[in-house]
Structure P
Amino acid sequence: MGAACMTQQHRLITYIIIVAIVVAIAWLGSSSQAYTPHGVFLPSSKQQFTQLTPEEVNLSGNNGSVTGTRIGTINIQSYAPNNDKKVIIAAERYAAQLAAAHGANHVVVTLIGIDPSAKTLTLQAKALHT
């Protein structure tokens, strides 16, 4: 009876170790990493403007009421595993950084959306100096 009891204890310990390893692998594999947007500023004007800070850049939708010198186009993409507002905010902040680096004080977002099947956010915008 003593040998059978030890065998059951060994099995129980083995099961606990296996469960702990599986839980650890699952936990490490599901990181809550923040995804950084990547993009490009494509200049459309040869005119040079003084760099600004991103806080000096206004963002708006494509309503047509903003006028100014178009100095470039901004294209941004980011991995978006879900429809998280944080991903959109990060893309908008990055658009402001790109615009500010080229002297644009206004960004008119012409397209923004998340493709859930590709898990990708896309932002396209016009950079203006008003």
Structure Q
Amino acid sequence: MRSITEQLLATMPAPDMSKLTKGAYMYASEITKPDGTLYASKPGKASVEAQYIWRMVVYMVSPRQRHQCMPVTADWCLTGKYGSRYSERKAVISALDTIADQIVDSIPVQQWHGVRRWSGILC
């Protein structure tokens, strides 16, 4: 039987959908399960934009260490639609990062597992 700590760490956080803008709500609904928690694996049926947002959100809030490694290739899913050069995707990435931040901000700070893990290293 798993300990309470293990059970909590196995549970993906759930964004508070009532705190999101219409656009953020649309993307959040693509990256969350029917019970409201974030998918533990990249949602393959989601739009490429939602896949990018999912990666950035789980980097910051997932309790799973595999999600907490730097998301340096997160924007690769956008290349087919927005171009292979970073300069072509930069504006889209900026807009999607804003949405990812809104979703993260809707999750209680106590569940920002990735942020807590990296905060001591990056400060």
Structure from which 2, 10, 16, 15, 11, 8, 6, 4, 4, 4, 4, 4, 3, 3, 2, 2, 1, 0, 0 was derived, P(r) over Cα pairs in 5 Å bins from 0, in percent, options P, Q: P
Here helix-only ellipticity at 222 nm (-39500 (n - 2.57) for each DSSP H run of 4 or more, over all residues; to 500) has been calculated and equals -12000, so which of P, Q was it run on? P
Comparing structures P, Q by distance in nm of label points 7 Å out along Cα→Cβ at positions 49 and 105, which one has the largest value? Q
Distance in nm of label points 7 Å out along Cα→Cβ at positions 17 and 41 derived as 5.8 - corresponding label from P, Q: P
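No lab work stands behind these numbers, since they all come straight from the coordinates. Worth saying up front: this structure is predicted, and the values here are computed from it rather than measured. Cβ atoms are built from the backbone, for glycine too; each structure is taken alone.
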